[in-house]
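These are the structures in question, set out in turn.
Please treat every number below as a calculation from the coordinates, not as lab data. This one's a predicted model, so the numbers in the text were calculated from it and none came from an experiment. Cβ atoms are built from the backbone, for glycine too; each structure is taken alone.
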Structure 1
Amino acid sequence: MSFNSCEFFLFLSIVYLIFFFTADRWRWLVLLGASYFFYGYLKPYLLAVLLCVTALSYLFALRIKGCADERSRRRWFWSGTICCVGVLSLFKFLPFLESQANSLFDLHSNISSRVVLIGVSYFIFQSISYLTDVYLEIEEPETHFGIYSLYMAFFPKLLQGPIERGGDLLPQLAKPYRFDYALLRSGLLLFGYGLFKKVVIADRLAIYADQVYNNVPDHSGFSLLLGTYAYSLQIFFDFSGYTDMARGTGRLFGVSLTENFNKPYLATSIADFWRRWHISFSRWILDYIFKPLQMQWRNAGQAGTAAALLVAFFVSGLWHGSASGFLAWGGLHGIYLAVSTYYRPYQKRLYRWLGVEKSPYLKWWQAFVTFHLVTFAWIFFRAKSVAEAWEIIRKMVQSTNGMEKLVVLDKNTFLILAYLAALALITVRPQARERFVSLFNGSCRWVFYYLFVMLILTFGVFGHEAFLYGRF
């Protein structure tokens with residue numbers, strides 16, 4: 001039941017009506033039942049995994065809180081964390097383990113091809129952050145099992161995040177709901193904007209990116225270059241579109257979810273990019289992997305920081321999967337950041353020496369370089385293997401001609417350029433953004449609502465195309 005499907009629109013309408021007319025004391029139960037139905041509708045065994053992880057993390061958190069001595073608290077914390085990581089590892093590495101077993105014992109098992117892990121990574125990461133925060137006494141454990149279950153299963157953020165902290169989401173789920181027309185309206189607009197990003201931009205860019213990347217040998221370097229740019233934009237609009245739809249849905253129920261993207265392709269450095277891209281995941285990696293390692297290796301100075309960054313982003317790549325391309329992508333970002341720890345102290349001196357320190361164009365140049373470093377890393381992320389990624393790069397470098405081999409696009413696809421130009425203007429210039437938003441606030445707002453819906457229906461790609469990050 002994808003967010004961009006008619007099934008979901010019907011499901012959301014029914015859930016909201018039941019929620020609205022239910023007494024306050026039972027509304028959490030409506031949302032919990034809806035969330036379990038939503039997840040079980042995808043794959044029933046996924047619901048069993050969610051229930052298991054929910055019960056384990058709930059009980060372990062209470063045990064951590066109930067222990068008087070530090071040794072027992074630590075033991076319960078690590079037991080809970082290892083259980084959660086074990087469940088995630090089983091799903092993540094099942095294809096690898098199965099292939100090894102098939103080759104060693106001459107088996108023909110294909111169980112992994114039938115197993116999907118939609119949402120598993122997100123709620124397990126959320127459970128680990130909850131256990132860690134309880135152990136560090138950052139927050140108190142939730143004693144109401146129903147509210148905690150809803151915290152784990154709340155359907156708008158279940159499949160692709162944001163990865164919510166207990167201290168942010170639990171109080172919102174426990175408080176009484178009060179109808180707010182402004183919040184309802186803003187939620188619907190945000191959902192619509194996310195749908196626009198997904199079906200009008202991301203899925204149309206996917207037509208080109210998929211044709212190129214699914215048949216690399218038949219395409220020239222120039223085609224592959226354009227395909228890479230298309231994928232770089234596709235993954236942003238796809239993922240941020242989902243987040244907008246999730247946040248918009250949350251607002252309907254009076255819940256504010258974390259903003260996961262903040263103009264990442266305008267970042268002026270890789271570190272800045274990770275402060276803007278998949279923010280809840282970046283915070284998780286920073287707080288629970290990088291910072292502990294940095295503290296552990298603090299005596300090594302810059303080398304310790306660089307090593308902590310390499311490990312943290314290797315884990316980031318591993319989180320996406322065991323394929324070599326994901327590991328290379330994570331490793332590249334780790335290298336970018338590790339190198340920057342040595343380069344940063346000399347950066348201002350270099351700009352001063354070049355006489356560009358106060359140039360108004362410096363930030364645009366930094367954003368240009370950062371975008372291309374990020375896009376270069378996406379090649380490894382999208383390619384079927386590291387070997388194919390290097391073949392794509394080789395073709396780009398050695399053969400940038402071949403305009404005649406470009407994939408022929410339908411006329412609607414070229415309208416993407418106009419969409420992107422408009423969105424860039426709205427994103428970069430605050431005055432333009434405010435003017436755009438004001439269109440939906442003025443006396444003619446219903447006309448703009450109608451035009452916005454017609455734009456989605458006319459130019460959207462409605463093939464139930466899955467969200468890219470759903471498979472992680």
Structure 2
Amino acid sequence: MTTTFDACRISSASLDPASAPPTLVWETIDVSDGFTVRYPAWSGDAAELLLGALREAGARLAEVPAQDLVDCVGRVADRFLDSSDPLRQEAIDLLVPTAGISKEMASEILTGMARDWTAERLTELLRRELRDPGVLDGFRRVDEGRSVRAKGPLLTFHVGAGTVPGVGVTSMIRALLMKSAVLLKPGLGDVVLPVLFAEAFAEEAPELSDAVAVTYWPGGSSPLEGLALQRAEAVVVYGSDEVVSSFRARTPVTASFISYHHRLSLGMVGREALTAARAPDVARMAARAVSMFDQRGCVSPHAIYVEEGGAVDPGEWAALLASAMADLEAEIPGGYLTAPEASAVHQVRGSAEFREASGGGVRVFRGDESFWTVILEDEMTFTRSCLNRVVSLVPTPDLGGVAASLGMIGRHLQTVAIEGAEDRLPMLAEDLCRAGATRVTSFEKAPWPPPWWRHDGASVLAGLVRWIDLEGVDLEEVDPAGPGD
């Protein structure tokens with residue numbers, strides 16, 4: 001028996017003109033055994049209707065108070081977090097076959113993501129980014145004779161990568177907070193949460209339902225893609241360097257282009273953390289940082305540099321990490337691997353085990369019936385992981401030399417998780433900053449940056465906001481409620 005999920009959620013009004021609406025032809029793609037994703041093949045006429053409806057909805061959205069949007073999104077988040085709500089259970093059940101993750105991992109990811117979609121967290125995001133969220137509703141005085149107003153795009157086109165479920169929803173929410181209508185093309189591994197979010201958002205605010213559209217299509221295959229790039233005032237793209245480059249080249253210069261290209265992360269363990277009392281806890285936190293999202297997130301460490309000279313040496317800590325990885329596999333099992341993914345893990349293991357058998361300092365720790373793998377290297381060389389819980393440990397005489405050794409890796413470096421080296425942390429952070437890192441944190445916090453983090457080194461809302469200065473007028477001369485209220 002095959003189960004089918006419709007990777008599309010649009011308002012019925014979007015394709016219901018006075019004349020006969022265009023007929024959508026649906027296509028399917030198998031994503032796992034017995035599970036199929038269905039999506040519409042957009043014609044040019046249907047795409048024009050959808051984009052026109054979204055732009056009209058964006059104009060209406062501009063009249064909605066910002067706090068109302070925050071509260072509406074927050075109510076949807078509360079449902080995703082409520083274990084008794086059928087929406088949460090539906091999401092978890094559908095994430096397993098579509099994202100290739102275990103049920104336990106689906107629950108972890110949904111909780112972590114939805115926690116940042118709550119009204120409290122979104123209000124704090126707006127406060128930190130805009131200072132006064134009221135600028136979204138009207139002009140606000142900033143100093144004598146000057147007021148400012150913030151406007152979001154009429155329509156934002158989002159392109160998801162699909163590697164981590166929920167990222168597409170986060171991207172949509174950022175635009176909605178700016179009062180922008182949204183069209184999301186999710187990646188195949190992230191079709192569930194955007195569709196369920198859009199449906200729940202429509203239930204909470206039926207009058208705003210036509211401001212959100214989610215529809216999957218294979219990249220480059222749909223007339224909707226090219227038209228969306230021409231009609232949107234902002235384009236947000238997650239993906240490989242090649243994908244981002246392609247969309248950038250096709251985006252008009254008049255549109256704001258926000259990109260999140262390929263990124264990778266690493267960890268560092270200082271000798272201060274390698275005591276008999278502390279080392280096991282650090283290993284458990286590192287195991288969780290590596291294993292969360294099955295290591296497919298940009299925040300997931302590919303390698304961990306372990307400083308020599310502690311009471312627990314790198315080899316002993318590798319064994320502790322392996323034990324923690326095994327324990328976490330029992331708690332949150334790894335997901336389904338495609339044949340190419342499984343082959344990549346086997347090749348990495350085989351190569352490492354050959355080097356181990358040849359002598360030297362290489363050691364391999366691995367799960368017998370699972371894919372987690374810890375490789376203790378014998379040289380200070382960064383190795384990109386094949387993902388799916390495969391991590392290299394790199395012994396180093398001094399953490400101070402790690403940043404300089406990264407070379408060209410730095411242009412893709414994002415998060416660095418550090419344990420120990422507390423007294424040296426400012427110096428290490430400066431070196432990592434020069435190497436290219438945009439975030440230095442702990443293993444515990446690495447998987448879950450706050451909503452207001454500087455994603456890849458930049459404000460998450462800056463590219464979605466157009467600021468308007470009103471000069472020579474005091475606040476008393478400006479309608480404090482803003483236009484349309």
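Quick notes on this one:
- Computed 4.5 for distance in nm of label points 7 Å out along Cα→Cβ at positions 87 and 223 - originating structure among 1, 2: 1
- Origin of the derived value -12000 (helix-only ellipticity at 222 nm (-39500 (n - 2.57) for each DSSP H run of 4 or more, over all residues; to 500); candidates 1, 2): 2
- Cα extents along the principal axes in Å derived as 65, 62, 59 - corresponding label from 1, 2: 1
- Value 2.1, calculated as distance in nm of label points 7 Å out along Cα→Cβ at positions 151 and 295, assigned to which of 1, 2: 1
- Label whose coordinates, when mean count of other Cβ atoms within 10 Å over residues 135-142 is calculated, return 16.2 (choices 1, 2): 1
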